[in-house]
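Peer 1: As C-alpha cells, here come the structures.
Laboratory data are not the source of any read-out in this text; all were calculated from the coordinates shown. Values in this document were obtained by computation on a predicted structure and should not be read as measured data. Cβ atoms are built from the backbone, for glycine too; each structure is taken alone.
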Structure P
Amino acid sequence: MRFISSLILFAIIAYGGWWMWNNNSALQRFVQQKLDSGKFRTIEERFSAEQIMTLHSAELLKDESHSYLEPALLFHPYLIMEVKYIMKDSNITGEGTILWGQEDGEMVIDTKTWEKTHGFEDAINAGADRNDFRVINAISERGGTMSREDLAQELHTNSDVLDAWLDSVRRKQLVLRNKNEYKLHFHKPRFNILPVTKMDSWIVTKPYKGANRVPRKYTKSQIARISKAAFGNHFTIRTISEVFLPIHSIKVQNPDGSVMTSHWNAVNGKRISGGY
C-alpha cells in the first residue's frame, strides 16, 4: 500500500514538473542559462545595433524630443538541416540546406531578404500528414483553387481515397470547399517552393554566457515531421541541428514617457514586422 501511495505521489510530482516546464518560458530560459556552458551556433551578425540606429535615425527618431534607450540583442531559435531531394519533374537529386524557424514554424527561402514560406505553422498545429500535403501541394501549384475533378486527375487516385483526403484537410481547416471548388484556407499561402534555403550567411559560434536566447515554440521532431510530409517520399534529412538568428531590440523613448520598441534582423539589417 505504501509503495502504491509513493508511486502515485511520484507521478503527481512528475506531471507537475512536466506541466510547469512546458508552460513557463521564463523557467525554461532560467534553467537553460544556468545549465548551458561553452558556445552555441548563430548566424553571423552583419549589422550592429549602433549601425541600424544611425542608418534609420530619421525613421526612429521623429524629432529631438525622442531618444534611444539601451538596445538589446536577442537570439531566436532556428533549425538548420542538410537535405537531399528529387527535383520536380526530373530524376535529378538535389542537395542543400534548409533554415526553419522554431518560433513561427516557417521555412526561410532566402537569408538575404529573409523571405519565408507561409502556412506551415498552421499545418504543424493541425497535425497535417503526407496525404494532407498531397492535396495542399496540388492546390498550391494551381494557384490556390482546384475543382474536385482536377484534383482527382492530378493526384491519380480513385474517388473513395480522394474523398478521405479531402475530408481530412477540411476537418483540419487547411482547405475550404465552395460547391465543387477547393481552396487553401490560408492568407497568401506559400507552399510551392524548392526544399532549400538560399544561404547568403555564415554560421559562427558565441559564448552562452550573457546571451539572451528566446525559447522555442516548435520542436525539432515537429519540424522534421512537417518537412517530410510536405516535400514527399524522396526528401531526406541528412543532419539537423540548432542555430540562432541575432535580432536587435531597439527602444525609443517618446516625449510622453512611453517606449516604442522595434526589432531588426542583424543579418540583413531589415526591420521585422510582426512575429517578434
Structure Q
Amino acid sequence: MKWCWVILFLVAALPLSAQEICKISELLPDGMERGDLYYLASEGDLRGVLVLCPGCNGNGAGFLQQKAWRKFARENGLGLAALSFASDVALLEAGCGYYYASQGSGNLLLGTLRRAYGRDLPIFLFGFSGGAHFTSRFVEANPERVVAWCADSAGWWDTPRKAAITPPGIVACGEDDPCYGASMIYFRQGRAVGKPWLWISIPHLSHMESASLEEFVRNYFSACARKDPDVGRWVDVDSGTIIPAGDEPACLTGWIPDRNLIASWKRISSL
C-alpha cells in the first residue's frame, strides 16, 4: 500500500516537474553580449505570456522552476518565459545595451516570443532591478503589446511620456533601497501624465526581491487580465483611502484594477 501512495504522489507531481524548459537564442543587436529566452513548452490555446526579467545581466531560467509562477501561468492560461540578457555594465550606465528596449532588445524579445509560441501573444512583464530597467522601457516602446507590468527597484528611469495607450502597471521599491527616491519620482512623473499606475513602497526592505510583492503582482495581473473597469478603484498611495468617484486623480493616487486587492496592497505597504 505504501508503494501505491508513492506512485500516486509521483503521478500528481508529473505535470509540474516534467514540463520542459526550452531555450531560444537569436542574433544579438549592438550592445548585447547575451540574448537568450527560456520558456516552458506549452500545449493548447494560450491567452498571453508572462515574461520574468531578472536583475542586471542575470539568467532568469531559475524563475521557471518556481512553483508559484508555474501555478499562476497554468491557472491563467499563460505561457511562462524568462530573460537571460546581458550587456557590459559600463554600456548600460551610459544609456545603451539591453536595458534600453528601443535599441534592439525589445525587438529581440518579441522575435523570440514569436518563435516560442508561434504567434504574437499579449504580454505581462515582471522585472526586478536590471529587469525593471528593461521592463519599464519595453512598456514605453511597445505599450500595445502589454496587458500589465511591474517594475521593481530600478536604479534610474527614463521620463515617462503621455501616450494614447497606457497599460496598467506597478512601480515598486523597498524603503531601505538606494533606488527608492528615483523610483518614487518615476511613479509621480507617470501619474502626472495620466498613467494608470500603482505605487508599492515596501517597509524595511533593501535592494532585494520580495515574495510578498510577487504574490500581490500575480493577483494584480489576474485582475488586469479580466479587464473589468467597474471593479477598479483609485486610491491615495500615502493613506490607502479610496478616492471618491468623479474626483480628478492626482500624482499621488494609484490605480488598483480590483477593489478586492486594496487590503493586500495596504498590508504590503503597511498603510
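Peer 1: Hey, relative contact order in percent (Cα under 8 Å, 6 or more apart) derived from one of P, Q reads 33; which structure?
Peer 2: Working: P: 33; Q: 13.
Matching structure: P.
Peer 1: Let me ask something else. When Cα Rg over 2.2 N^0.38 Å is compared over structures P, Q, which one is greatest?
Peer 2: Details: P: 1.23; Q: 1.02.
By Cα Rg over 2.2 N^0.38 Å, the leading structure of P, Q is P.
Peer 1: Using distance in nm of label points 7 Å out along Cα→Cβ at positions 61 and 229, single out the structure from P, Q with the greatest value. Write out the running numbers ahead of the final one.
Peer 2: Numbers: P: 4.9; Q: 4.4.
If we compare distance in nm of label points 7 Å out along Cα→Cβ at positions 61 and 229 over P, Q, the biggest value is for P.
Peer 1: Moving on. For structures P, Q, which has the highest computed value of mean count of other Cβ atoms within 10 Å over residues 181-188? Could the numbers behind the result be given before it?
Peer 2: Values: P: 16.1; Q: 18.9.
The structure with the largest value is Q.
Peer 1: Going by FRET efficiency 1/(1 + (r/R0)^6) of positions 69 and 125 (r between Cβ atoms, R0 = 35 Å, to 0.05), which of structures P, Q comes out largest? Mind dumping the intermediate values first?
Peer 2: On the way: P: 0.50; Q: 1.00.
The maximum falls on structure Q.
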